[in-house]
Structure I
Amino acid sequence: MFQKTKFVYSDGSGRPNYSGFNFGCAREPVDGKIQLVSGTHTCREGLFHNMRSRINTGEASQPTDKMRMIFRWYVSQKSAPSEMKANEEWVKRSIPVLQAFDKIAGWPLTRVYKLDVGDKSDWLQAYYYWSSRRWMKASYLVSMYVMLVRMSKDKRITGFKNFDGLVKVLEKIFAGKSQLQNDHSYVKTSMPYWEAIMKGYPDLFRQYKLPYYWNTQRIGGGSGGSEGLQYLCNGDTSYTDVRKKLLEIKKDLAAKKKKA
């Protein structure tokens with residue numbers, strides 16, 4: 001499940017006074033060591049707001065040639081063994097989820113590496129995710145990527161073989177009375193658009209180079225911090241052209257399935 005290559009997590013941050021899940025962009029590993037681009041986040045909007053700022057100013061510290069993310073957990077010492085096991089199972093469930101999306105888009109498959117955290121191993125878990133550069137093309141895709149990892153905390157998201165199987169698993173959960181452990185409403189409202197986003201990537205995001213899709217001025221100024229997956233799917237996005245094209249692609253896919 002995890003890649004055999006070993007990387008050392010070399011960020012020097014000390015032990016925090018809280019526990020929890022956080023994530024951030026990673027640099028390309030150097031000499032077997034890997035670092036975060038900047039800090040970590042607990043919300044998707046904070047992540048791509050900071051990414052947008054770095055991309056728009058052309059900072060070399062923000063690589064865009066691949067999707068590189070670190071997902072990590074601060075674990076309380078008291079609950080460490082059982083909590084760490086549960087977190088690792090969470091990561092394992094997220095891998096086939098992301099790969100199902102990679103496959104329907106025809107992209108290289110996501111790889112995940114369990115990081116060596118050295119003397120922090122009694123309280124820190126960290127995993128390095130490597131995926132296609134296409135996941136970096138726009139904030140909407142980054143938003144979806146993180147959401148897919150977060151939703152994988154739910155133990156019921158398993159047993160599928162492909163994208164359609166994953167959708168059926170989620171539809172079964174939605175048909176019941178319980179909710180996903182993470183991001184239930186975001187997953188449910190965006191799921192009808194997933195296939196159109198992935199299969200429609202060439203028409204949605206391949207016309208221009210990456211900086212165009214992250215440019216703040218093009219979407220009305222401000223920080224662009226709200227331009228995530230939900231804005232695109234709900235029709236609140238300032239990027240009206242991509243919203244219009246998405247609806248066209250979704251309609252065409254539905255028509256083809258009806259004829260089949």
Structure II
Amino acid sequence: MQSQIAQFEKDMEKVISRLERQVQKIIDGLEVVDGKYATTASALNNALNVSNDLSQALTDSGYHDLAEKALKQNTKLMNLRHDELKILLGRDRLGQIDTSTLNALLEMNFTGMTDLGESSIIRIREAIFNSVNLGLPVNQLRDELMKDTGILKHHADTYIRTGKREFAQRVEDNTAEQISFGEDKDDIWEYTPAITQSNSHKECIWAVDKSLFTNAEKNEFNSGGLFSHSEPRWNCVHRFVITNKTYDEAFG
């Protein structure tokens with residue numbers, strides 16, 4: 001998962017660079033007088049008609065392709081975890097799993113990524129119109145462009161990082177539901193990975209320290225009990241995973 005996220009962030013940097021170049025071409029076509037955008041009727045009309053060009057720039061940057069690729073990679077995450085669980089739980093128990101149900105989890109769309117892209121285009125469009133309408137300096141719009149694309153990258157990275165963690169948790173929870181994991185006293189969950197960072201959520205630091213949870217404790221934690229918090233845990237890398245530990249091994 002971390003490898004996929006790291007690759008996405010690297011590819012997203014390239015997407016943002018291409019988008020910035022495409023948008024720069026669009027604003028280079030705007031009328032400029034003495035280093036400021038002209039406020040003539042024709043200049044304002046041109047500024048109002050950049051929506052289609054901006055949307056095309058987002059597509060040409062590879063943004064939508066990257067979003068789709070990132071979500072398709074979830075198949076590998078699911079298959080790897082399924083193989084791990086075979087070893088952990090044994091084929092008898094895992095044999096109860098309906099793989100078609102797990103495959104249905106892959107049918108998640110990337111509406112969230114699409115919404116982020118569209119929001120960015122709206123911000124850029126508004127920045128262009130305001131710059132022309134107010135006759136602002138050219139450099140001021142360029143600075144605004146860099147800020148807007150930076151926001152898009154940050155939000156997209158956060159969305160994918162959080163989305164992949166939530167997907168992995170859904171795979172785990174779906175598997176647990178199918179094999180009735182949690183109904184037995186010896187069904188123990190682990191909050192993993194056992195790492196925290198300077199920006200880790202307080203509840204994650206607490207849960208990593210606790211490490212092992214009964215099914216009831218897991219459910220209570222997710223509902224905001226045990227340690228008060230809200231969902232989703234943006235940028236969180238932690239999730240609950242099935243273990244083969246017994247209650248005595250976990251809690252003595």
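Please treat every number below as a calculation from the coordinates, not as lab data. This one's a predicted model, so the numbers in the text were calculated from it and none came from an experiment. Cβ atoms are built from the backbone, for glycine too; each structure is taken alone.
One of I, II was used to calculate distance in nm of label points 7 Å out along Cα→Cβ at positions 14 and 62, giving 3.0; which? Of the structures listed, the value fits I.
A value of 35, 23, 18 for Cα extents along the principal axes in Å, for residues 134-189 alone, calculated from one of I, II, originates in structure I.
helix-only ellipticity at 222 nm (-39500 (n - 2.57) for each DSSP H run of 4 or more, over all residues; to 500) computed as -14500: which structure among I, II? Considering all the candidates, the number was obtained from I. Here distance in nm of label points 7 Å out along Cα→Cβ at positions 30 and 86 has been calculated and equals 5.8, so which of I, II was it run on? The value was obtained from structure II. In this comparison of I, II, the computed figure 0.20 for FRET efficiency 1/(1 + (r/R0)^6) of positions 126 and 166 (r between Cβ atoms, R0 = 25 Å, to 0.05) is attributed to II. If you line up I, II by FRET efficiency 1/(1 + (r/R0)^6) of positions 54 and 102 (r between Cβ atoms, R0 = 30 Å, to 0.05), the top spot, with the largest value, goes to I.
Out of I, II, choose the structure whose coordinates give mean projected area of the Cα convex hull in nm² equal to 15.8 when calculated. The value was obtained from structure II.
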